[in-house]
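Bear in mind that the values in this text are calculations on the coordinates, not laboratory data. Small disclaimer: the values here were computed from a predicted structure and weren't measured. Cβ atoms are built from the backbone, for glycine too; each structure is taken alone.
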Structure 1
């Protein structure tokens with residue numbers, strides 16, 4: 001049974017409009033309701049809660065202390081409902097949805113450019129992709145799967161290896177026209193990644209180069225920022241090879257070293273067992289395996 005003190009959605013929408021406009025007349029115009037309907041909704045809401053939400057001052061509505069406390073939470077609920085409504089409208093008549101959490105750069109540079117082929121293969125499936133740097137909690141978050149590094153795998157979920165993470169050093173052609181030695185490389189601005197601060201140490205391991213010089217440089221949160229900074233000529237970046245294929249092909253970046261670094265990690269698709277019962281996810285997973293690089 002519905003608790004009698006719980007407001008209706010309509011009452012919360014009226015409250016939100018009254019807070020924004022400061023008057024029942026303007027709120028009624030905004031909502032397309034009569035002024036009496038707005039006043040009645042406010043009165044009913046105050047009766048439900050047993051508090052006065054507004055003081056009426058010279059035909060204006062001024063929030064009471066209780067009203068200020070409640071209005072902030074009510075507005076948040078209205079906004080969440082609005083966003084949820086917009087999200088579900090994106091289905092556009094489609095019944096199937098796949099919700100993915102994806103590392104920002106691998107999503108932007110590798111996955112998203114390929115999705116047109118998935119759209120052609122499965123035109124009735126809607127994809128909802130969220131950028132995610134942290135591991136996913138599938139028990140608490142509404143994701144079907146996550147495409148991230150294998151070391152980010154949550155406990156108790158299934159996974160498919162997608163591709164090895166092979167790192168290369170890149171720079172703008174104006175900064176480094178051709179590959180250089182490690183001794184020359186360390187004298188260049190080394191762009192650092194905040195979330196994986198030891199990558200350059202791994203690159204220069206066993207070279208005898210002072211770690212203090214290796215770890216200096218501008219810092220960026222994820223590989224996409226590093227790539228943009230290196231294209232702009234700010235320095236050299238150590239990034240996954242698959243994320244810079246287009247920049248290298250278009251001569252916006254060049255390889256600044258002839259060697260590469262494999263750290264023993266791979267990109268993987270994580271998913272709970274429950275996702276295997278979602279036909280849309282099964283279709284996406286099958287398609288993704290067809291996109292896995294062979295080298």
Structure 2
């Protein structure tokens with residue numbers, strides 16, 4: 001009876017609080033969407049509002065003035081995110097698994113080597129020369145995938161998680177004649193789904209939001225990703241507004257710079273939001289998937 005009263009009290013107080021907190025978290029997103037449909041004149045005079053005022057789609061017209069390049073950049077970003085995330089998750093989980101195995105006698109040396117790279121690096125110029133002159137990644141789609149595939153932080157995260165997986169699983173599989181790759185793929189990876197979902201989300205966000213690699217290595221217009229293309233579009237719009245303003249001596253309000261910023265945010269972040277429901281499923285099941293019953 002007491003438990004039922006406590007449960008009723010928790011639901012009566014907890015659900016409204018959670019719903020209220022969720023609505024508060026949605027306010028910034030609603031404001032961004034609202035500002036993207038608000039006229040530039042209203043934003044400059046009154047600031048941002050929760051609901052769109054003087055409704056207009058001028059910012060989206062400027063962004064999608066050349067729809068072919070936008071959709072091509074979308075395709076490049078989606079391909080790079082899927083391929084890069086798959087490659088990164090596989091390499092990072094495999095490295096983390098090897099570094100925590102007791103039968104790998106050089107695990108401490110390699111762990112120190114990986115950690116050392118987080119403190120010191122060879123510098124931007126040698127790294128750029130390595131990627132362009134020796135790996136031939138200039139104007140190559142692999143330039144958007146390979147340099148970001150391995151993350152020391154993700155490797156250490158996987159290493160710490162896999163320490164909780166009993167080593168007896170690997171030993172018993174070896175007794176049955178299983179190889180290392182078979183053990184890793186068929187036994188270890190199913191138990192590591194929570195950490196795979198975590199680093200997969202981090203890696204996907206890294207690839208999706210990356211524009212720096214495109215700026216360094218890509219000159220071909222057909223290989224530009226979405227973030228860098230929109231970054232250049234925003235820079236060109238600001239430059240045009242600054243030139244027009246300096247020439248006329250008055251602020252040019254016809255160029256929707258402020259609403260374009262919000263519209264670019266909607267265009268860039270919209271698709272990646274759909275990734276969270278799929279990843280959340282593994283976080284919820286993380287306790288049971290990562291546990292081993294004795």
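Given a value of 1.00 for FRET efficiency 1/(1 + (r/R0)^6) of positions 144 and 216 (r between Cβ atoms, R0 = 25 Å, to 0.05), calculated from one of 1, 2, which structure does it belong to? Only one of 1, 2 returns 1.00 for FRET efficiency 1/(1 + (r/R0)^6) of positions 144 and 216 (r between Cβ atoms, R0 = 25 Å, to 0.05), namely 2. For distance in nm of label points 7 Å out along Cα→Cβ at positions 24 and 160, the highest value in the series 1, 2 is held by structure 1.
Thinking of 1, 2, which structure, once relative contact order in percent (Cα under 8 Å, 6 or more apart) is computed, gives back 20? For relative contact order in percent (Cα under 8 Å, 6 or more apart), the value 20 is produced by structure 1. Structures 1, 2 were compared on mean count of other Cβ atoms within 10 Å over residues 200-207, and the highest value belongs to 2. When helix-only ellipticity at 222 nm (-39500 (n - 2.57) for each DSSP H run of 4 or more, over all residues; to 500) is computed across structures 1, 2, the figure -21500 traces back to 2.
One of 1, 2 was used to calculate Rg and Dmax of the Cα atoms in Å, giving 26.9, 80; which? Traced to structure 1.
Looking at distance in nm of label points 7 Å out along Cα→Cβ at positions 184 and 232 over structures 1, 2, structure 2 comes out largest.
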